[in-house]
Structure I
Amino acid sequence: MKIITQDYQNDKMVSSSIKGFFKKYKISALLKESNAYKSKGIPVIAIF
């Protein structure tokens, strides 16, 4: 069971790093400037 816990923690760290990168470089704003947006449903940033 130790491996599952380790993998989960690694996944959380990677996810946190990606979110930090997106926030720092304002990826959401860049997508909007590129006309990459949706009117409803899952946000473009989540798909990207």
Structure II
Amino acid sequence: MPKNNSDFFKTKNSSSVIKDQLLGCYLTPYFQKVLVTGKPLFYVDCFAG
């Protein structure tokens, strides 16, 4: 029987909140530096969901 995940995205767990804060602080300056190269940039979140 499949697991009921209907409420999965209603609230964030504490590790997701921390990850979002860290990425928010780190990715903004990182992207500003990397994007000036004109090369494509891909962000893959292997721990999403």
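We did not get these values from a lab; they are worked out from the coordinates using the rules stated. The structure presented is a predicted model; accordingly, all values stated were derived computationally and were not measured. Cβ atoms are built from the backbone, for glycine too; each structure is taken alone.
Out of I, II, which one gives 49, 22, 13 for Cα extents along the principal axes in Å as computed from the coordinates? Spell out each step's value before the answer.
Numbers: I: 44, 24, 9; II: 49, 22, 13.
So the calculation was done on II.
When distance in nm of label points 7 Å out along Cα→Cβ at positions 7 and 31 is computed for each of I, II, which one produces 2.7? Walk me through the numbers on the way to the answer.
Details: I: 2.7; II: 3.3.
Matching structure: I.
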Item to check | helix-only ellipticity at 222 nm (-39500 (n - 2.57) for each DSSP H run of 4 or more, over all residues; to 500) from the coordinates reads -15500; which among I, II | outcome: II
